[in-house]
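Take a look at the structures listed below.
All of the numbers you see were taken from the coordinates with simple rules; none came from a lab. The shown structure was predicted, so the numbers you read here are calculated from the model rather than taken from an experiment. Cβ atoms are built from the backbone, for glycine too; each structure is taken alone.
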Structure I
Amino acid sequence: MVAPPVLVKQYFDLFVNRRAYTVQSFRPHPESGRHYYYRPTARSSGAARQLDEKTISDHLEGKITIGLYAISPSSQRCKWVAIDADYANAMEDLIKLQYQLTRERVDSALEMSKRGGHLWIFLAVPLLAIKCRIYIYDLASRLGVPVKGSGLAEGIEIFPKHDAIAPVAFGNAIRGPLGIHRGAKRRFWFYGADYTLESQMKFLNKLRKLTEEELDRFTAGKELPANVVKPRHDGAPIGDQLRRSRTRFCILDHVGKTRIVGKNYVAQCPSCAQSGRDRGGDNLAVLVSDPRFYQCWAGCSKEMIRAAVGCPIVLRQSA
């Protein structure tokens, strides 16, 4: 399958808000079996690669699978909002959200995924990420749809996941539509159009886009829920406070130099380091507001990381 240049340009205009991107690994992780995403770099210089038309063409032709970032750090705005749901009865919640959006005259596109689906809303111009998030949180609250991370283990995930990001930060990427998922070995299509690239892009381009005036009206006088807004801390970051006051395991006690990127501490992954990888010292991300949450972007599991620092996870035996 060859992606015509006109489709590549349409895809770029619709989905790309910044040139940073990720690529899904071709080989599954030996421990988890999952195909993780990584930020590609140039072999000669080690510099991060920038998303271009050739990369998008390769994605649409199924040669690679890319992940897209929502927020441009220069403006804190996005071109789209995506709602990811991959839990039991997830599609029912997505259809409920889509129906309510239709009632509010907001077009959306429902895309299949490996374990559920993604619901996409496109914006007439790039709009503030925080207002987009307020709108979807409010919509979900009105419909009784659970939101993951707001005190719940399962629920929809909202992209962008951040209200704003630092100039050097990335936020969270979501799989770019219309590519071939490496794990599922298939292309996931949008409902509402024939399963060809041409028909799919024609369908997406016909969708009415949400305007800034409409978003302002939907979010007037509203804020994010209290359990989502992270309090600001004076003095030392909460991670440093926890180092001094906590007796339980904290990954920050077992890593070297850290720096803050967005809402995360970034450091060398101990498991990667044992294997001679992560020479850039940025594979491990630790949530600043709660260091219990950490992740290796190269795919190392928590069990592997804990074992590498000499504090293996002890599994409790059931009676």
Structure II
Amino acid sequence: MSAKNNETSPNLGVEVAGLRLKNPVMPASGTFGYGAEYAPFFDLNRLGAIVTKGLSLKPKAGNPTPRIAETEGGMLNAIGLQNVGVDAFVAEKLPLLGSLSTPVIANFFGNSLEEYGEVAARLSDIPEIAACELNISCPNVKKGGIVFGTDPKAAAEVVSLVRSKLSKPLIVKLTPNVTDIALMARAVEEAGADALCCINTLTGMAIDIRSRKPRLANVTGGLSGPAIRPVAVRMVYQASSAVNIPVIGVGGIMTAEDVVEFLIAGATAVQVGTANFIDPCAMIEIIEGLESFCRAEGIDDIRELIGSLRI
């Protein structure tokens, strides 16, 4: 690593799926609303990118409450992918996002191949959207409820269909609830993914021992937060070692040092989720922390860290 003048800012810029990001930090889908919710707290243009709440073909009400429960080192959520639907998003939410210089990544999902294809087609020609992130952690209602992202063949099928409908860069978000993340990573890469996002939440459950009832109305939910970070780092390492496309790391990132760990493991960029609920300015503090870390370590360009694990 080269010597560094402490007064000179290191280069934090990275490239993911053809998108040039001013820094590698973006929100995880579902933890940042549609962006406007956080605009009062900081300049959204400071982020590397903005990732929207998951979008579906029709508006979705989500699960009954309670649908969030704190746990040691994290939280469980069973929001149920509540959202306004793709058409309302484009009409009501996108104008603000489109005014920013920060790239907008639209996360979306479906409960059948047809739904995935239809949403992809509607997002494809919208200039304000720089890329799309495909959530394959959803059950295929026409195939007995099998989750698209837990079967390599089903995952490849939906990615291939979406790729044929979408002219924009395609990021595929992988579920950790699989035996072999490398197998899933290769399957979606071969089907046309331009980048991967690892990982979505782990399935978990919590019980109120006095009422003997689940703490979530949905009974189970997605576990996020620092408790899952070691799992996420492991899966990012395995996935990035298995493919030739960029990997976005997500899972329990709270500090700049956590980001550095993901980059060393092979991530090109990262997403921050649960930390946004604790501190709405968490991502700004993380970006500033990355600058400080690079200065302290004599790193001119943050890309020096990517995949630099020494074994």
Structure III
Amino acid sequence: MLIRTFVPAHITAFFVPVFNEDPLKAGSLGAGINLDKGTNVFASIERGTLERHIHVAFNGEPVKRENAVITYSVADELVPEEFTGEVEIWQYFDFPNGYGFGNSAGGALGTALALSYAFGGTWLRAAQTAHKHEVLNGGGLGDVIAQLTGGMEVRVKAGGPGIGVTDNLFFEDYRVLVVPLGRLSTKEVLDGDVVKAIEIEGRKALESLLREPRPERMMVLAREFAEKTGLLSGELLELAMELDRVLSNPPSMIMLGRGLFALARDKELEKAKNLLADLNLSYDVAEIYMERPKVGRWVG
């Protein structure tokens, strides 16, 4: 049996981390965008061997348990103890790992949905399993519930699926420009002194967005959050200011990755692409993904 799932990449615009001893009550407040590119997971289930084996690969390359602890933890929980056979989990990412696109959550959620489809389960249990192991292993706090929501999401109550509460912004005619430049460790940022500033500025941004819930306002608040917390600085800030000249909505920093994202209409997009090309910088353009993740048998 071969199961395929797709989970959208998720960019966080601003956030407030919420910690709790119960991983399902831990999460984040904030807002972000889901993209039509993301993580494709293929799960192959072959019964019949005498022992239970689970294998994981990223972009076609096998990975050891210590390098894919979140996915292995999800599989350990959702593959029944009595199962004997081979479970192979292949994850393919449209964006590089560690750049702020929610890849670990996408891999965890895609794996959980595929295995629940294969062995029996529910959307909620699968999503909660993915969220739990994301939190316990330092992957992320709010990506799973955001990816389940789709579109331009707002996390108005922290927690995992079934506990946290999300909403969506209405929008039209926007595409998402992303400029991924490098990795940034979520764990290192959340362990640092900047957390207090993130909590203060993130709550201010959320309150302001809920008073005026529009995509344009979200981008203004995202940029203010990124600058006031000190996360957006140096060359990245200089690049954002260059893009300010050709975009009507301010670009902001991908949370948490060393890169930028922006909402743009087609005419603006061409100007931004030309500017980035002149600077010899790579970029990508994505649509906003409105649906929930997809799961089903793979025929191809």
When distance in nm of label points 7 Å out along Cα→Cβ at positions 39 and 63 is calculated for structures I, II, III, the one with the largest value is II
For structures I, II, III, which has the highest computed value of mean count of other Cβ atoms within 10 Å over residues 167-174? II
If mean count of other Cβ atoms within 10 Å over residues 47-54 is calculated for I, II, III, the one returning 13.1 is structure I
When relative contact order in percent (Cα under 8 Å, 6 or more apart) is calculated for structures I, II, III, the one with the largest value is III
Which structure, out of I, II, III, was distance in nm of label points 7 Å out along Cα→Cβ at positions 111 and 271 calculated from, if the result is 2.7? I
When mean count of other Cβ atoms within 10 Å over residues 31-38 is calculated for each of the structures I, II, III, which structure yields the highest value? III
